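Following this line, the structures themselves.
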Structure I
Amino acid sequence: MKLTFLGATGTVTGSKYLLEDGGKKIMIDCGLFQGRKELRLRNWEELTVNPRDIDALILTHAHLDHSGYIPKLVKAGFKGKIYCSEATFDLCKILLPDSGHIQEEDANRANRYGYTKHKPAVPLYTEQEARDTFPYFKPVDFGQTCNMSEELSFTLHRAGHILGASFIRITDGGGTSILFSGDIGRLDDPVMKAPAKIQDADYLVVESTYGDRQHDKNDPSDDLERIVRETAARGGTVVIPAFAVGRAQAMMFYIHKLKTEGRIPSSLPIFLDSPMAINTSDLLCKHLNDHRMPHDLCMDVCGIATYTRTAEQSKAIYNKNNNMPKVIISASGMATGGRVLHHLKHYLGDARNTILLAGFQAGGTRGDRLARGEKEIKIHGQIWPVLAQIEKLDSMSAHADYQEILKWMENFNNPPRKIFVVHGEATAAQSMRDKIEEKFGWNADVPEYMQTEEL
């Protein structure tokens, strides 16, 4: 086996790994680079492997930093199968066209208002090109052995991060195995089921998003109650940039909890302003085996918010409800695009309002700059002052922290021959490596971009 790291090294975005064995080339994950400009530019560079030569792609889950490059890969000539769980496919049918649509909108807006150096600006791929990838998908069940050749097979195991999230365990004809963690979910999440306990793998590629910190152990509903009540008392609005898949639904779960327990006013308007998040919420009740909520609770949680599907309904949120306290949940979670940018432009400049950051903010994103206290933010080519309160919910993450990852690793019966620590900012990945070596004495490494390893 030969493994090449094509992304998620020194960053939490752009997950792509190329595994070569017995003449076969298998790509694991196919994500977009996000955040800093030097990372985003990689999305436009040609891969070091010809997409036509890739035999298959296996996805850990549907988040765009793991799946968002698929339309570009297919556009460049990939003809193989895309293996993933059923829920991951359902989510990709939502996320990928939405990604293409947003890129088309951004390119059109840049051309219309002239804030681009490219003449003209073009999208990485279009909404239709995203839809053209659907016939390549082949969903498989958790625990099902899937043969890609006489020598190579894989199984998916529940990762607990979002609907459909999977660990991928690949085995070759000689019995050598490698496990890709993708994003590992929380061990005691109130919504998602716990990650599967994996007992053996010769090699492990493990994430390190929170490799240098532990999550706040407070109940997020306590902080959310305080933030909502204080903002409403000021006559303000709470704007929550939320990942459309996973985080938006978790926010509705906690808001439903607070309203049911009488901790925030039952009459407080809640808006879910993201077509993608709305469609994802509809999938919760389809994939009941992926989470802990029974059907009736799932329906109640999804019914807690007013869904705004159209642009006109989105604009009406502040046109008709401008002076009324409310909560707006909108994508994207790092404020890199989507409708939340329009809400930020409208609400950032008023000290009565609160911008609540409820997830990881990759370096260089608008969410990261808000979290670091910057007083001006550039949106759609203009500078906007930041007067609103900025709050962070550090206990809301859908990623395991380093302590939870170490606890998950305790399930291994034998040490992996080598562990590759990826999907983390440089300090987080190095910290995760050190903690693995300190606790277990296992051989761990932080690979660099484009590094190749013979396994």
Structure II
Amino acid sequence: MQAIEHVIVFTVDDANTVIDDATILIDGDRIAAVGRTGEVAVPPDAEVIDCEGRFTALPGLVDTHNHSSLIRGVDENLDLVDWLPVYDLEHRTCTPEDARQAYRLGYMECLLNGTTTVQDMHRFMDQAAQVAGEMGLRVFLAPYAADVPPYDFFETSESNERLIRDWHNSFDGRVQVEAGIEDVFYSSADMYRRALDMHERYGVRIHTHGPEHAEEEATARSRFGMSIIELLRSRGFLGDFLSLGHCVPISRSDMDLVAEAGASICHCPISAAKLGCGTAPVRDMMAAGVNVSLGSDGPIDNNSMDLFQEMKVGSLMQKVRYADAKAFDATTMLRMATINGARTLGMEHEIGSLEAGKKADVILISLDHPSLRPVCWNESRTETNLLWALVFATQGGFVDTVIVDGATLVRHGHLTRMDEREILDDAQRQGADWMRRRNAAAGRILAPIRD
């Protein structure tokens, strides 16, 4: 057993319980108890981490929309519709080794930033399964599948199904495979049907892109005579098995369709801002009954994968959209990054909060940073200013320890299972070679999708 003692705990349970001096007891891959230090019986042979009141514990963060990559800071200053053909150069030149090194670097970054679960959409995802298995984090893998010419250089329905057969529910269930679909412009109606067949045959979830930019939505109405969400409904694609990336330009009637189906939306505030997509109406989504979680969207259009940044930026953008300082407080944002993310993946009974019986996915954040001090409490010691500091002043680099499935994957800010220098050096070498091949293909950029 393991015991984390004298730690400030934000449980993110239904009551948002905060414990100022807590003990978390871990038995194998699950949390055995969470309570006040002195009230939780710790076996004498337990491995003890004494936080001495200098650390806080959170549930592991859940990134519900990510695209691994070795390429960042390249396709800049472009609105989404003009950006996509440039981004496609990456996929037109991608090799299995490119993908492997992207997963190694990306999952390392995620773990060091306190993200324990990643829903990833990229290429050659057998490599992702192996890397995630070696590193120990939890992943949901949705292949970038497309078949409409000239976008048929992505993954296929056949490779998606093969990935499910080979890797779904592997590594003690930490690796989950989904049916992945790029979007309504890249993927045919037949590919959507085959994704639904995989869901029904293997019980896997489905992940795809919703409307991301107003110009995309206008093009969909021009080509299909309906909104992207209406088109998904017409293809039988809306259900509680579905998570949708983005959904920035979305009508209230489309929100109602998503809510009625029980689907979730993965909100990516930083990439939406960078690509000129605007600010998603998240308060309206939640009012309609939609579960909304957070995603980084990956390094290619975010430049980093730090969900602490997403929480802060996500809150500020909603305050600006609604001109309401009370909108999207720290509690809401922490829930979006944890339990809402777990719900998006159908895992709310397993991860997303620190409660007895759940999987032991725990992160410890050092309070020895100027932006996190002083820590103050109300008289009953049930509320603290630290909650606001965690959302508005914390950086991923403040994370000291990361535990997934009861295994310590990060300690004192460094990976425990992998050689960080090797990962960085391999990524540098492979990324430079990938950029050379990508740049050589730049004379054949595809036309933007617009009517």
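With mean count of other Cβ atoms within 10 Å over residues 133-140 coming out at 16.6, pick the structure among I, II it was computed from. Of the options listed, only I reproduces it.
Taking FRET efficiency 1/(1 + (r/R0)^6) of positions 13 and 101 (r between Cβ atoms, R0 = 35 Å, to 0.05) as the criterion, the top structure among I, II is I, with the largest value.
Comparison across structures I, II (criterion: distance in nm of label points 7 Å out along Cα→Cβ at positions 53 and 77) gives the highest value for II. The value 2.3 for distance in nm of label points 7 Å out along Cα→Cβ at positions 141 and 245 was derived from one model only; which of I, II is it? Label of the originating structure: I. Computing helix-only ellipticity at 222 nm (-39500 (n - 2.57) for each DSSP H run of 4 or more, over all residues; to 500) across structures I, II gives -11000 for structure II.
Bear in mind these aren't lab numbers, they're just calculated from the coordinates by the rules spelled out. Bear in mind the structure is a predicted one, so any value in this text is a computation, not a measurement. Cβ atoms are built from the backbone, for glycine too; each structure is taken alone.
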